[in-house]
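Following this line, the structures themselves.
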Structure 1
């Protein structure tokens, strides 16, 4: 039995976040102590609503959910698109609102509170723009010593970007926040497009999830139609990426990582064409005394997908 991993998930709950949320709620080796919600795939009001709705669906209303940032650390709100996750972040299902309400604490307050209540025990798993996490560590730098580690979904290191030529969406949406998180002094692992864009869930497997009859399986199948349509235009196949679920799985089971390199990573903040780019120093002949991030470059994709499928299909 895998060792229990206790996590706090900071999410912008769209389709791939939903894959992570269900996995975290159902995997016996993961315990979620709280969710904090951030703008990103859609606005923060909807990401918060989606997270609450998922907890209601799974009967896990005891887990606190906190609303967080609605825009980047610097500058105005982004004009958010609807072309990947749908206007509601759930494939345009337009589900009824949840009865469950967020806690009174802000996302920053909950991230800080849980760190102090469980020092050295928790892994922080951000799966959206890093605005909440950066604001939390700026408000209380001590949390960088209190969280066991940070495993984030973000970055494009040796791979092309998705939101921009060299920019991965979560980093590109708030580059200043990402730089703050990288410089905070905690143990950071980045699960970026180098591996998530090669970890694809096929339509055949999505149909198997539906046929399993579980609440999670049927919901994932229902929300992924729009998402798969988007990816099929890119790849020519009926499939979709599992970005956030892979990051959570790596946080809970590091043995999934087959290749990684600890390097210095910075985020380009000023480039005319490269703002939001994650710049890693992968020169193996250079001493990396200033290394601040473990970058995942290869994972056991088939083992991850098989385990994820089994977890969501289990009655």
Structure 2
């Protein structure tokens, strides 16, 4: 009887909340549909990693082979390089790209001219809305050894021959990280600007009365005020540490830069789409998913431990 009353109370609360917040629930329908269709439904295809998949027989009709393809991925001579490149690019992206939006938000917060602030914000947001294909095309044009602006300036200033930036492995990571920072730092700064808006203005007035200058106020008031947000975003970025940014890398890399530019995502694409080795490609993708899950659990623990962030 108690369980029946509890169940009845649950359904009554659900009905009441649905009638009260039906607009919010209606707005969330496209988001829920997106994750169901593009994130959860494709998980069914993970079965391919454990079968000798044949498009004719289908997923369920293909022969079961167990962990054969998983072992092939683990024993692959390229796995070390793939994992290393993916990890290094992601870590470099965090180390070099993470502080830039914070510094940019801090500088904008200190700007007194509202018009200048809006113009700078708008200009910094624009690269985010440019297609990755266009970004990479611009890079090929700017860094071309024949007609690129960067190489033109380099040869005139140094007298040396032009450098094939896009065709040398040693330059790939620098160009990838630099272009990523340029494209995303303005957009990423929005969350820090929102956090800065929550800092109590009276603290600045008190600091000014005590004789603190703007730099001291920034160091002792502004940064501590957004520290929780900074820690949270840093920790949560670990959950996607194996997502090397397939779109940008695929448009930038070539056989000449595969030593530093080939990552797990491009390996999966090459196996599945270019070579039609569907089972091996699914096994490689599953391996990445398992490792990513470990990082997600670790990042969630760190977010709870150091930033007090909890979902459940």
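Bear in mind that the values in this text are calculations on the coordinates, not laboratory data. Keep in mind the model is a prediction, meaning the values are calculated, not measured. Cβ atoms are built from the backbone, for glycine too; each structure is taken alone.
A value of -21000 was derived for helix-only ellipticity at 222 nm (-39500 (n - 2.57) for each DSSP H run of 4 or more, over all residues; to 500); which structure in 1, 2 was it taken from? Clearly, the read-out refers to 2.
Ranked by relative contact order in percent (Cα under 8 Å, 6 or more apart), structures 1, 2 are topped by 2, which has the highest value. When P(r) over Cα pairs in 20 Å bins from 0, in percent is computed across structures 1, 2, the figure 22, 48, 27, 3, 0 traces back to 2. Here distance in nm of label points 7 Å out along Cα→Cβ at positions 15 and 183 has been calculated and equals 5.1, so which of 1, 2 was it run on? Only structure 2 yields this read-out.
Among candidates 1, 2, the computation of mean count of other Cβ atoms within 10 Å over residues 247-254 that gave 24.1 used structure 1.
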